[in-house]
Structure P
Amino acid sequence: MTIECISEEQREALQEVANIGMGQAGASIAKVLGEFVELSVPRISAVEAAGIPAALAALVGGDVASAVRQAFLGELRGEAIVIFSGHSAGDLAELLCYDDALDGPASLELLLDISNVLVGACLGGIAQLLRTAIGFSAPSLLADQVATGKLLQVDEISARSAVLVEVRFGIEQRTFCSHLVMLMPDDAVAALRRALDRFIEEL
């Protein structure tokens, strides 16, 4: 079920801010990989907690995926989840010129590293534009090659609802594809609304 917890004007402002932040993240990943990174237009939605697992599955598609989670802290707080489609780790290894196939731990470390760059650049850019400080926890593995409908369980979500900021990162002529989703709990959404209102007033 989709709900309304930010106004249309705030949603449009968040989409603009997120688009700039995603561009910074895409540039950072492109520099690391030496490849052009394709970005989708950020999609903003508010979803009740019970609907988040299904929303993530619909976003990613396919049969299996891996996911990394990373908390962000400050006036704007919540959790960023980076979801990697089926064989992204292998494709990343090839891009980075690893001679041998990555074993399990090395493959997961690669996903953690890429996630850390994505989240730091994207959310750091958003926080800078909204003139608020932000900090990050270390990234950790949420799921490794599980069915997309089981990436996140309802009992793992503390908020009644969350604002989802979704963007797709892809690389031309590669199977690599990842999605960055930001989950913000109820009380943090109020802080987000205030930050967006400040941003709108200053335009």
Structure Q
Amino acid sequence: MDTTTKALAPAPLKVAVILGSNREGRFGPVIADWFLARAAQYDGIETELIDVVTARLPDALSFSPGPEAAARVAAVSERLAAADAFVVITPEYNHSFPAPLKNLIDWHRAEWQAKPVAFVSYGGRSGGLRAVEQLRQVFAEMHTVTVRDTVSFHNAGALFDDEGNHRDPADVDAAAKALLDQLAWWGNALRDARNRHPYSA
């Protein structure tokens, strides 16, 4: 009689991809679609897009939002809490990241804790990297682990064709895989740790 048991495959890592720009004519959806297509080819993760535009969160200074606004906050909170890891897609505005993204971060706390965050940025010559450096400081306060490797698009508008395809995909595809490799490692490690011992900040 065969008494060996097969190890159960771990549940897919749930990754919330957060699109942080709400400007009219924004380029963010092109970047988000590109990243989600790469993530769909990566084994062991499931993605869900959270867009600051459709989230429609109230101003973070509104400590007592009305019922409709509170319901929108609760809906986003539930999606963030269910995630095992995050990828933040951000442009760079005036050497920083968009206010609606900071608003989304500030409405939540426990939902971020003891989870990894990776960054995909875009912009002009800096490729959004100055926004990422500021976000690392913000997310450190949220008790997250930020993934070292990023994907950045310098002069992003010129890099994609009209169908949203990158004109020279080899390097950026490799960068996306490196980011996902690190995110998956940290995501699985921290999920196991939280399951063994709930995180207390």
Structure R
Amino acid sequence: MSGTAVLYSFRRCPYAMRARLALLVSGTACELREVRLSAKPAAMLDASPKGTVPVLVLPDGTVVDESIDIMRWALQRRDPEGWLERDDPFLIDANDRGFKHDLDRYKYPERHAADPIAHREAGLGFLRDLDERLRAHGQLCGPRRGLADAAIVPFVRQFAAVDPEWFEAQPLARLKAWLEGHLASDLFTGIMVRLAPWSPGDVPVIFAGSPD
């Protein structure tokens, strides 16, 4: 293998977003391979048969295929903003389990034979908890962005986008300001580069740098 890690990703997937956030803020260079979910490349499936993004293949062949593990791997190598100091595994777990469960059933009720309004209300409960938590410092674990913020913000973004008019009407001023601040940041803009789906033989696209 080359000396550069390879990241299989999908631009709009919240799990892939948070992996890219940590890779970018840490300045970890990798070859970014955009995946078409309806036609996943064989190289990705060989590396991680479960077939979900993100998948990070390290230069020595080691495969990291859980987004939170990719985040922590990158930040353990280099953490210029001290993100690991602002981690909250319990809050991230609540996002990844309960909130993601409700988000999926709110956004895709037909896939789950679910009542979207009931799951929207359940998800709103989590957002209210975040809004209250933001009262103290404006970020989830202190005055500056950290691992917990980056791990959760892509999912809140997705929830807000299901019905923007409804979301805007909710009394969640601190949460909205937090979300808008993250989405407007150079870091978030940097991870949302548009790429054509990767095919073997393509010229490598190197994803690197560390925006403010």
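Here are the numbers for this structure:
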{"quantity": "Answer label among P, Q, R for the case where volume of the Cα convex hull per residue in Å³, calculated from the coordinates, equals 151", "calculated": "Q"}
{"quantity": "Highest-scoring label, criterion being relative contact order in percent (Cα under 8 Å, 6 or more apart), among P, Q, R", "calculated": "P"}
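Taken together, the values in this text are just the output of simple stated rules run on the coordinates, not laboratory data. Note that the coordinates shown come from a computational prediction; the quantities given were computed from them, not determined experimentally.
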